[in-house]
Structure I
Amino acid sequence: MLMIRLARRGKKNKPFFRVVVSEKARDLFGTALEILGHHNPIGKEKETVLDKERILYWLSKGAQASPTVANLLIQHKIIEGKKIVKKIAKKKEKKK
């Protein structure tokens, strides 16, 4: 299954993310099928650059967007819908 998701780049404590299309089971540090943009959450200007045409192309071909990328696409009005709440698994308490 193809996923549109974030691939982390940058230095320690200075993250920089690429928006990429890759196979779900593939490692994000490997090669991606296509780079669709980038997202820089650090700094005064929180810069996000997305290629709208290519994102819509991959979504039409059946690629799924990760919850974080889906929220970015909704925020930049590339797709419509409600923001997705990401569910985080809680750690199980140790039995005594």
Structure II
Amino acid sequence: MTALTFDTLAYVKTLRDAGVEEKQAEAQANALAAVLKGSATDLATRQDIDRVEAKLNLIEERTEGRFKLLQWMLGFNLAVSIALLWMLIRTVTH
């Protein structure tokens, strides 16, 4: 996991230089550091993305295979149905 760094001292100094009171600047820096630390644990790593991508590829391959099988099954059923219908029509007309 990638560590997210945040320079609270520089942040406090920037706020102080802008006229924010020391205590308030420290509180804001601590609050922001806590938020950033919590957010960093929710970030996806390259490994996470690669794992999801691999799963999606597998699902795509399975779906494609099943779709091809379904096409063959429907084609076969259509051919059998036409053959049976043709035989039925020939039997009835003769």
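None of the figures in this text is laboratory data; all of them are computed from the coordinates on show. Fair warning: this is a prediction, and the values are worked out from it, not measured in the lab. Cβ atoms are built from the backbone, for glycine too; each structure is taken alone.
Details
- helix-only ellipticity at 222 nm (-39500 (n - 2.57) for each DSSP H run of 4 or more, over all residues; to 500) from the coordinates reads -5500; which among I, II: I
- Source structure of the calculated read-out (mean count of other Cβ atoms within 10 Å over residues 48-55, 10.5) within I, II: II.
- Origin of the derived value 0.15 (FRET efficiency 1/(1 + (r/R0)^6) of positions 24 and 56 (r between Cβ atoms, R0 = 35 Å, to 0.05); candidates I, II): II
- Which of I, II leads on volume of the Cα convex hull per residue in Å³, largest value: I
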